[in-house]
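Multiple structures are listed underneath, in structure tokens.
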Structure P
Amino acid sequence: MMDETLKAEIGKIALGYDLKYKISNMRMETYLAPAYAQLKKRHSKLHYEEFIEELVKVRAQAREEARKRA
């Protein structure tokens, strides 16, 4: 189970680029993979799959909130 600090850090990464953009290979290489590597140094038990799942969840929630406000 992921602690709240780690979730918050992933949330900042997830919202670090505009919600209209999807997760692409370019973003993985230039932004997300390096961010994951940095998190992994501080949170050694973090698995890549967990990172991506949380990232996608945060972005989906943010999109839904933005849709409700529009």
Structure Q
Amino acid sequence: MFSYRLKSAIVGVERSAAGMHITNIPSGSVLTLPDTDKETGMIEIVFEARNVSVFLEDIRERGERVDRAGRA
């Protein structure tokens, strides 16, 4: 697992029983990514106890990798 701290906000898609909803993820958020071999495309992360799909490229371009304690 890898963690990234967002330097700028991104959007994701949250699926619920009521349908799909756009979710804003603010700058400063620390996101933990599952291990993946993907270089591009959408992945599912947990943000504020909700499953949200985001573009991997957005996280890599707008975030910085941090260790598990949240330090760059």
Structure R
Amino acid sequence: MADTTCPFCGLDPYHYVDNGVGMEAVAVVCCDLGIVLFDRRGEAPDTVAVAWEDFTRFAEVFGAMRKLGMQP
């Protein structure tokens, strides 16, 4: 299995199945934003809708990063 982590929810975004030789990622099963980010079946969307709660959390994280001297 890969060491992939969703930047939005912190979970491994994939569901794995045993294909007989190892584990294979077959579906993206984490949060809504993670699905948009990791699902490679089609073209990337031009826009992504974000729930207000998630949007305010992003703002808090960016604010905290700036207080630490980082540039998000």
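State the single structure among P, Q, R that was used to calculate Rg/Rh (Cα atoms, Kirkwood Rh), giving 1.08. Checking each candidate, the match is R.
Starting from the value -2500: which structure in P, Q, R was helix-only ellipticity at 222 nm (-39500 (n - 2.57) for each DSSP H run of 4 or more, over all residues; to 500) calculated from? Checking each candidate, the match is Q.
Comparing structures P, Q, R by relative contact order in percent (Cα under 8 Å, 6 or more apart), which one has the largest value?
Details: P: 49; Q: 40; R: 19.
Once relative contact order in percent (Cα under 8 Å, 6 or more apart) is worked out for each structure, P has the highest.
Any read-out appearing in this document is the output of simple, stated calculations on the displayed coordinates, not a laboratory observation. The structure displayed is predicted, hence computed values, not measured ones.
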